[in-house]
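We did not get these values from a lab; they are worked out from the coordinates using the rules stated. Quick caveat: nothing in here was measured; it's all calculated off a predicted structure. Cβ atoms are built from the backbone, for glycine too; each structure is taken alone.
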Structure 1
Amino acid sequence: MPHPLSQSVPIPKPVSLFHTIKSDSFDFYSEIGYSLYMPAGAYRFQVGTIRCTVLSDGYFSYPAAWFFPGADPEELAAALENRRLPRDRILSPYTCLLIETGRHVVLVDTGAGAGLTTSGAIGARLEMCGIRPRDVDTVVLTHAHPDHIGGAVDERGRPAFPNARYVLSDTECEFWNSPRAGLRDACLPFDVKVAMLETARRCLQALRHQLEAIDGENEIVPGVRAFPAFGHTPGHLALLIASDGEQLLNLGDAAAHPLHLEHPEWHNGFDQAPAQAVLTRRCLLDRAARECMHVMAFHFPFPSLGRVAPRPAGGWEWSPGW
């Protein structure tokens, strides 16, 4: 019997991923220590001559089991408690990257859009940086999950950045547009999978006239390269920003939490090919540590920047900051 999502799922109206998740009773604002993890607005830095700014689109609280479905429950609980974090919820920031080269204005990922009250801030963040939607000439989508592509389309169903080309892996485009697209290996509830599938198709349809599908490794603009980092999704991309001897590796969702560095074998429930995702994560982190790169990860605590180094016990240690 075919899996329910191995064929196209007709949905009469847009469904938000976030509306499928029950409201969270945990008060992240008042809980002791959680002010350390709440996303701020923007943080600007230089990669050589390239000006970069990380921008918070907001955040969302997920069940911890979705982020670490294969972890030993007792080991996971201890790891979260050691960080003064609740056992049952993961507060996950959404951090986009603005790149200004002098000739190009590039936005990497667009956040979740107007899907819930705690996200959808990317437009306001850009304007605070002096960037209007029409100023953005390139949008790179690391993949087509709702929290990365949702902000690419405005409330009228039109491209939010009217003058931009939207760069996405051709494998990613083909997967989500295929009538046989399926999410059978993602460790998520069925209704969440349906919402993810619908959101990707709706946004890709709205962007179709401005999409630029790429194959393999490509230079997006001088100093910015995208390359395959498959596993989280079939066409997931990572990015490398390099200038004057400095490098920033944008992992996208190849790692969704600092614990995925310490325990790279703990896959993310959103990974569509868990074994491949773990292999990709290890390769990226090994390269980042070996070449002393700065690292960015979309869901890491804001400003989502840091460095990685091998741990004697295995895995990698995350050192936040620029």
Structure 2
Amino acid sequence: MRELSAVEARVLAVLVEKAATVPDTYPLSLNALVAGCNQKTARQPVMELAEAEVLVALDELKRLSLVVEVSGSRVVRFEHNMGRVLGLPSQSVALLAVLMLRGPQTAAELRLNAERLHRFADISSVEGFLDELATKAPPRVQKLARAPGEREARWAQLLGGGSTGPAEPPAPAPWQAPAEAAAPQPMPAGGLRFVLPEGARRVHELVMPLRWGDMDAMGHINNTLYFRYMEVCRLDWVFSVGVDPKLSTAGPVVINAFCNFLRQLEFPGDIRVTMSVANPGRSSFDTFHTIERVDEPGVVYAEGGARTVWTDYAARRSAPMPDWFRARLTE
């Protein structure tokens, strides 16, 4: 996809914003769209676009399939198609829209300014989606070098329509152990990126019901339950391959875990949790999971994983995995 002009970026971002903030009047009429583009608040820079300029931008965005013209009423209306065309979740679309509307911002500023489009749990979740956008091909955002006096680096979108600035210099390459003592490939952590390593094997899937008591005050399945779903799937596989269910002497212990919440699960229904394994080492291995609704096959609601270490419970320390269990990871 080519780089967008400043007017095209403004039009697209306004459609994303208004879809979340004024759903009763969305899709937008041309008049409402022009007013949103020329809005004096929450805009950097402020623009004074004529109707003709917005129409030209709409025609170009329709050619790119980023905007769809909606018929069915006497007034022509427009809606964005950004998430589907770029293959992005709603959280990433919200961040890109705010960056196009307000220019480069820190992760903390983005969390605050994007609240009406998507409520991020914390700054680390914003950074996780930014890191994912930065590693796409082509990258959709860029982390800028910190200017003198700034405490945090800012992020800029790369779809077009504005200047970015110098990128943050790449981090030095991490130290690596010698080949003969190389540790297994680390699993995604700070960036919360879900990337199946080469050689990952799907070993298990489990269907389980969504329960009424799992919902929070907003009517959605509570985020903590996603980790439980992954844990239940992981343990179901562990016990199925022969690990003592009593876990009396030794067994697998999770030392870290992550989850990307892509969509909101709602009661009622059943979910399917899949599990893949990768990176078996002397005592550790990684698990990766996806969570889908059974009635929406192929639509991923959450993805995540964990680093698991075989542990001697009496000694309270890691221990070499038994050969029979390692065979289950690699067979």
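Work out the source of 19 here, i.e. which of 1, 2 gives that when relative contact order in percent (Cα under 8 Å, 6 or more apart) is computed. Each step should come with its number before you reach the end.
Numbers: 1: 19; 2: 13.
Computing relative contact order in percent (Cα under 8 Å, 6 or more apart) on every structure in 1, 2 gives 19 only for 1.
Matching task: 12.0 is the computed value of mean count of other Cβ atoms within 10 Å over residues 46-53. Pick the structure from 1, 2.
Only one of 1, 2 returns 12.0 for mean count of other Cβ atoms within 10 Å over residues 46-53, namely 2.
Given 0.55 as the derived value for FRET efficiency 1/(1 + (r/R0)^6) of positions 134 and 206 (r between Cβ atoms, R0 = 35 Å, to 0.05), which of the supplied structures 1, 2 does it correspond to?
The correct label is 2.
Assuming 4.0 is distance in nm of label points 7 Å out along Cα→Cβ at positions 126 and 294 as calculated from a single structure, say which of 1, 2 it is.
2
Which one of 1, 2 has Cα extents along the principal axes in Å, as calculated from the coordinates, equal to 73, 50, 33?
This value belongs to structure 2.
Consider the structures 1, 2: one of them gives -9000 for helix-only ellipticity at 222 nm (-39500 (n - 2.57) for each DSSP H run of 4 or more, over all residues; to 500) as calculated from the coordinates. Say which.
Numbers: 1: -6500; 2: -9000.
Clearly, the read-out refers to 2.
As an exercise: distance in nm of label points 7 Å out along Cα→Cβ at positions 262 and 286, calculated from one structure in 1, 2, equals 2.3. Which structure is it?
Source structure: 1.
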